[in-house]
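Got some structures for you, see below.
Taken together, the values in this text are just the output of simple stated rules run on the coordinates, not laboratory data. Keep in mind that what you see is a predicted model, and the values were worked out from it rather than measured. Cβ atoms are built from the backbone, for glycine too; each structure is taken alone.
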Structure 1
């Protein structure tokens, strides 16, 4: 499941059960200094108070150090099947893919851990990532698409 939520509409998302689950999220915006596109990629697990992704987005909205973002894109599941290992793996892979594409400044301060997953789970999560890449492009964020290399080839 994917959600595209403008920062100004975060509070209107209260009460959505699927946003109280675990998942990964992207905060998109523009750098005040360079006017370049920026993204922060994070994860949210379900906390003891029952809060998940939406609570984490609200924390970011209140954080003055993260006032650059104007829109969040959230990925979760319909059955809350992501545990801590899965969301760590996804956050790690999404950060790596965004850094490789070099289209956005990735604002993550630390390199997320990939966790320790089975080969079967890795295959399942890579399929999730493939689908998320398609959805992200459809939502007009080319965070995973590398820029074309238009340099002439020298033979």
Structure 2
């Protein structure tokens, strides 16, 4: 619509393309649509590409499933993997996704891929904190004292 306004003001197609940040061919196509059917012709331009296989309601179902955790699907750990998310999508929405493409949906939902920190179950945080505070400074190498000549 911004390009249509600029074209109506008499700017060249190349200048409109620069200002809007698109290719000149796109502006040329828009100019033809504008000449043939006015601003209504510009509004009719549909979306490019294939329609999404998941509706907004499906995405909400998936996000709810992600928040419940993988244990709700019967997995032993609370770690989401691409395969597990693909399984969740199939269970919740009946749509199969290849695990290699699941990350796009996760990013769309605002989820990020993260590696869990590998920590032993027997880990004693208090003992570690005390060791870092008291023992580590004793063991740490100190710079050699300089002797002035």
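For Cα Rg over 2.2 N^0.38 Å, which structure out of 1, 2 has the highest calculated value? Let's see the in-between values first.
Details: 1: 1.07; 2: 1.98.
Largest one: structure 2.
Compute FRET efficiency 1/(1 + (r/R0)^6) of positions 17 and 137 (r between Cβ atoms, R0 = 30 Å, to 0.05) for each of 1, 2 and report the one that scores greatest.
Details: 1: 0.65; 2: 0.00.
Evaluating FRET efficiency 1/(1 + (r/R0)^6) of positions 17 and 137 (r between Cβ atoms, R0 = 30 Å, to 0.05) on every structure, the highest lands on 1.
Which of the displayed structures (1, 2) returns the greatest value of relative contact order in percent (Cα under 8 Å, 6 or more apart) on calculation?
On the way: 1: 26; 2: 12.
The maximum falls on structure 1.
Given -10500 as the derived value for helix-only ellipticity at 222 nm (-39500 (n - 2.57) for each DSSP H run of 4 or more, over all residues; to 500), which of the supplied structures 1, 2 does it correspond to? Mind showing how you got there, number by number?
Values: 1: -10500; 2: -15000.
Only one of 1, 2 returns -10500 for helix-only ellipticity at 222 nm (-39500 (n - 2.57) for each DSSP H run of 4 or more, over all residues; to 500), namely 1.
Once FRET efficiency 1/(1 + (r/R0)^6) of positions 89 and 129 (r between Cβ atoms, R0 = 41 Å, to 0.05) is calculated for every structure in 1, 2, which label goes with the largest value? Intermediate values should be presented prior to the final figure.
On the way: 1: 1.00; 2: 0.50.
Top value of FRET efficiency 1/(1 + (r/R0)^6) of positions 89 and 129 (r between Cβ atoms, R0 = 41 Å, to 0.05), among 1, 2, belongs to structure 1.
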